[in-house]
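Derivation of every value follows stated rules applied to the coordinates shown; laboratory data play no part. Remember, predicted model here, so these are calculated numbers, not experimental data. Cβ atoms are built from the backbone, for glycine too; each structure is taken alone.
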Structure I
Amino acid sequence: MIEEIRQTCRTLLEAGTVNVVIAYGQSNPDGPVHPIFVTKPDDVEKIVWNKQCFANLTTYLTRKEVKSLGKAAILVKGCDARSLVVLVQESQVERSDVHVIGLACEGVGEPELAGKCRVCEVHMPVGVDVTIGSTEAAAPEGQNRYALVDEFMKKSPEERMAFWKQEFERCVRCYACRGVCPLCYCNQCIVDKNRPVVIDTSATLKGNFAWNITRAFHLAGRCVSCGECTRVCPAGIDLRMLNASLAQSAEKHFNYRAGMDPETPPVIGTYNAEDKENFIR
């Protein structure tokens, strides 16, 4: 599969179809996999594809430094392809400006660690220009993708507050979650505004609650559960569960899942006469 990936990228670069390929690289066989930006055909040999290809590369499509390189080709897993759908719907990326190479994926990381992969329903990316590889992995039958949230909600309000207090006390406000998220693309984040200061910028419990909850609400109806925020958090905070709870609400109340269908209008900003109104008091 890796040779087909490399040859596909080589052909695109040699033909001038794209100017850069956003892919996965690895400095040495035992080192970590990291994003690479390939602009020369001969450099496609640096591209890798293995179980350590966690990163959602679509986060780089909105970066001005990457846009300045010209038309891009990008490698996407199924969950990453969902991010691209959202970016296109939100007018952050022109679909015609990107050549999307979908990779058949049976999951990344170790099975016991990659919780998001156990409930994945998009092992074969959709809406791509070409798909490389195949997989027999299928959507898990009867698997509740919100099982963690449901189990957590069995706790009392006091227990849930104690849990998040303990989690957010560890937050060091490094903003790695923001940096890795493909849907955090604001030129100036609300937490960086200082006239006036909207959110306390220091790593206090109050400021940490405000930051993490505000970010979660900004991702409501948009998060595609790629899990990158949880993976990169140096404090080990399970931000995935916070985002999943809002994704569950979007699905429950509006029958909407972000990035699953390019033809379905985003839930945020869309009005439907059939929308429930029982939340209005």
Structure II
Amino acid sequence: MREEGKGIVLRKLAETDPGRALELAKIHGETALAGTLQRAAVSKMVAEEGVDSALDWIEGLDDSQLASDLRKKALSTLLDQNLAEGLDYAVKLLEGDDLRSTVRQAFTNGAIGNRQEAAEAFRNFPEEHLDQGAAFQFGQFMSLTDPEDALAYGVSLTGTKRETYLNGFFMEQAGKDPVKTAERVTNYIDDEQVLAMIYENLAGSWAGKDEFAAAEWLANLPESPARDDAVKGFSKKLFSLDPERAVQWAASIQDSEQRSEQLATLVSQWRALDADAANAWVSQSKASAERQ
């Protein structure tokens, strides 16, 4: 209890005087606690004196690993206070995977915590430091609270930011609101491969909500790689509801390689559930050598 009491007292002292708490922790040999208190000291210093003061103090430390950890703590504190300024420092202090993961997490947190600040910071952030995963994920998270506002914002962007943000937006909305996504996704997405991924997600989600409405939408889609992926997603989801209809839909995929692969998968699963029905379908469906 006496040993635990030291920690309680020092943590409380760190709330008002982290420097003194850290000094006492070192005197009493509290190594692990000293690291915790140093992080607390850095957070307080950033909040009260600014990030530059904290970084100057960190530069004077002998322990390079600790210094690296404390820089990240200083940056994390700044990102919570001022996203745009924190991102500027992230670009100065970090590189490679550390920079990419920090930027991605910062925009994700911003989309959840302060949409307006995050939206402004994202618009102004240099594209050369923004990987597609971060922009895609930002579009996903922005769509969760207010989809209409998130879409209007995405449309106002330019270049790769706009394209990747909207990809993430529609991929997320395909699962949440397949009807509205189906109505307007082609107005904003031109890339056939991206559209195919969205369609596959959309059709699978829609099949779980209203399989007949989804089937009607599919029936009216023109033949294309995107339509093939939509059928793939639809048949995969429909299989749990009606294996025979799922296989019939898979047979309508135009790309022969993708059709063969999807049929083989579904028929194999069907045989595990009802071998007689699966074999009967294969033999009665004008089965070519490919389908056999």
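The maximum of distance in nm of label points 7 Å out along Cα→Cβ at positions 13 and 197 over structures I, II, that is, the highest value, falls on II. Looking at structures I, II, which one was distance in nm of label points 7 Å out along Cα→Cβ at positions 61 and 157 calculated from, given that it came out as 3.4? Label of the originating structure: II. In this comparison of I, II, the computed figure 16 for relative contact order in percent (Cα under 8 Å, 6 or more apart) is attributed to I.
When distance in nm of label points 7 Å out along Cα→Cβ at positions 229 and 245 is calculated for each of the structures I, II, the largest result comes from II. Hey, Cα extents along the principal axes in Å, for residues 85-212 alone derived from one of I, II reads 48, 40, 23; which structure? Here the read-out was taken from I. Ranked on FRET efficiency 1/(1 + (r/R0)^6) of positions 133 and 237 (r between Cβ atoms, R0 = 25 Å, to 0.05), which label among I, II comes first with the largest value? Going through I, II one by one, FRET efficiency 1/(1 + (r/R0)^6) of positions 133 and 237 (r between Cβ atoms, R0 = 25 Å, to 0.05) is largest in II.
-9000 is what came out when helix-only ellipticity at 222 nm (-39500 (n - 2.57) for each DSSP H run of 4 or more, over all residues; to 500) was calculated for one structure; which of I, II is it? The read-out comes from structure I. For which of the structures I, II does the calculation of distance in nm of label points 7 Å out along Cα→Cβ at positions 53 and 261 return 2.9? That value comes from structure I. Among the shown structures I, II, from which was the value 59, 43, 39 of Cα extents along the principal axes in Å calculated? The correct label is I.
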